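I've put the structures underneath this note.
Every number here is computed from the coordinates shown, using simple stated rules; none is lab data. This one's a predicted model, so the numbers in the text were calculated from it and none came from an experiment. Cβ atoms are built from the backbone, for glycine too; each structure is taken alone.
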Structure 1
Amino acid sequence: MKSPGSSETVREAAPKALVLGGATGLLGQALTRTLTQAGWHVETLGRADGNITDIAFLTNRLAQSGPDVVFNAAAWTQVEEAEAQPEQARLLNCTLPDALARTLKSLGHGHLVHFSTDFVFSGQKNVAWTEQDTPKPISVYGSTKLAGEQAVLEILAERTCVVRTAWLFGPGRKNFVQTILDKAKHAESVQVVFDQTGSPTYSLDLAHWSVALAEKRATGLWHAVNGGQATWAELASEAITLSRCRCRVVPVSSEQWPQKAKRPAWSVLDTSKLAGFLNHAPRPWPQALRDYLYSILEADNND
């Protein structure tokens, strides 16, 4: 007989999480780390494990795992490539969440936390977008992400939490901040767009908020980003300044930096709902950025 305080008893009592994209994704890795630190039993699932868009495969895996909460951090996030490969983007951004919701519904157990994006909005606004605002995506990526969140809320509304986020940076995978700093080490200047404004977000902060929502089995739409707003040029400038690089940021317009996919000019997300849930506002993005850059410096010093 195991004593009540034995480690095996604790593990058996711990809630179970299945994190799609948890082994390799930027957000997935942050979720896996945060959940583990919070005492959850965590399993990951990704495309390397099998056809995650197949309902039969998902049903078998979820039935074996028996998770209390499924975090879907798997997605097609390559905005440019989505324009050229819309079916591939739809497969991960819509077909997968649809299959997840249907599988959980058939099993009769398990809460779903699904992640979406600020790109579901048109950008034609000058105040922060709320959960009540009507989405109107202007890219294939945004359209497929909107279809995904609509699918899960239609199929499994009573057990689904859709978390919209934006402009992620953090450890574990290449991101905008890391890309800029890599360029800044070897260049006198970098060109960065100045006429797109959004909500920079630290992946570890997002993971903490998402776990909190999961623990309370929150449902419906939630906007989860760090406080404040920035243009890409402002985010790049802050990162370069904090890292003490001598590189200069040269602001350019979107027209000077042509891309296949249209980007919303204004995609700042309102987090009033999340702040009410947490009993405090999400911390400002510059503060979160400092923590991220400090962790990079600390990791480099330990190598």
Structure 2
Amino acid sequence: MRVVIAGSSGLIGSSLVAALRAERYEVLRLVRRKPAAPDERGWDPYAGRIDEGALDDVQAVINLCGAGIADKRWDDARKQVLRDSRVVPTEVLSQAVVEHNVPVLVNSSGAHFYGDTGTTVADESAPGGSTFMSRITQAWEAATQAAEEGGVRVVKLRTSVVISPSGGIWGRLRPIFSSFLGGRLGSGEQFFPWVSLDDTIAAYRFVIEHDNISGPVNLAGPEPVTNAEFTKAAGQALNRPTPWVVPAFVLRTVLGEMADDLVLTGPGLTPKVLESNGFHFQHPTIAAALNAAVT
């Protein structure tokens, strides 16, 4: 099977390329610079351009595009980047898969589609939230409309925080916990949506290969946890105490609007679609995911 991946240089993308090739997929990578390798094809989503032939005889396109949501403090300019880097490439790819008769578009999305779910755990039928990131995620998913109307099978993977041995959020948190500085954030009662990197990669392949799956899919570990529960599990995985508490006002001072949108609130997710279709989680608990990430 020939697959094209946009956004292949990040944590998920680089791992997904290697995993699919190990399973004998032919993987081509869309790059915004001049192609420099045989497996690269050029594109400029903001100009609406994809290299001629890039999508010929392709069975699936995977869209992982999007600027890092926690890489920089949010101001108006950064907010626009966060939105445009998701919506614009998705609109271009949605049109392109129809024009080139690509049967499947797997579009990355985010757990923050749901906003703050309070004490409720959401499956894929739950409505979208009203936070800044939930509104962006809703626009991100809506950008697949052209593909859906064109008869393409569109899967929207609402991805949680990915727990990986290196990189990602755990790559930032592990040194803090290892240095005896780990602790809960605010009340710690907010949900912390999570999924292991191995299960993330397996889920992308799973939805490509299961023709009956379309629409939103929660990509989250089957054990919803709060920030306090995650903190305790992280300390246990690293054999470190986690006595500290970072007060909400400190987080708001340091992070600004991001604190309330991403840190002090969170969605609880259940992976109903994946589980109902027989997906098997390698790391079904946060302890299993963290233990795999520290070995």
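When mean count of other Cβ atoms within 10 Å over residues 233-240 is calculated for each of 1, 2, the greatest value falls to 1.
So if we calculate distance in nm of label points 7 Å out along Cα→Cβ at positions 241 and 265 for every structure here (1, 2), which label has the highest result? Please report the intermediate quantities before stating the final value.
On the way: 1: 2.5; 2: 3.5.
By distance in nm of label points 7 Å out along Cα→Cβ at positions 241 and 265, the leading structure of 1, 2 is 2.
Work out which structure the value 3.4 belongs to, where distance in nm of label points 7 Å out along Cα→Cβ at positions 121 and 145 was derived from one of 1, 2. Considering all the candidates, the number was obtained from 2.
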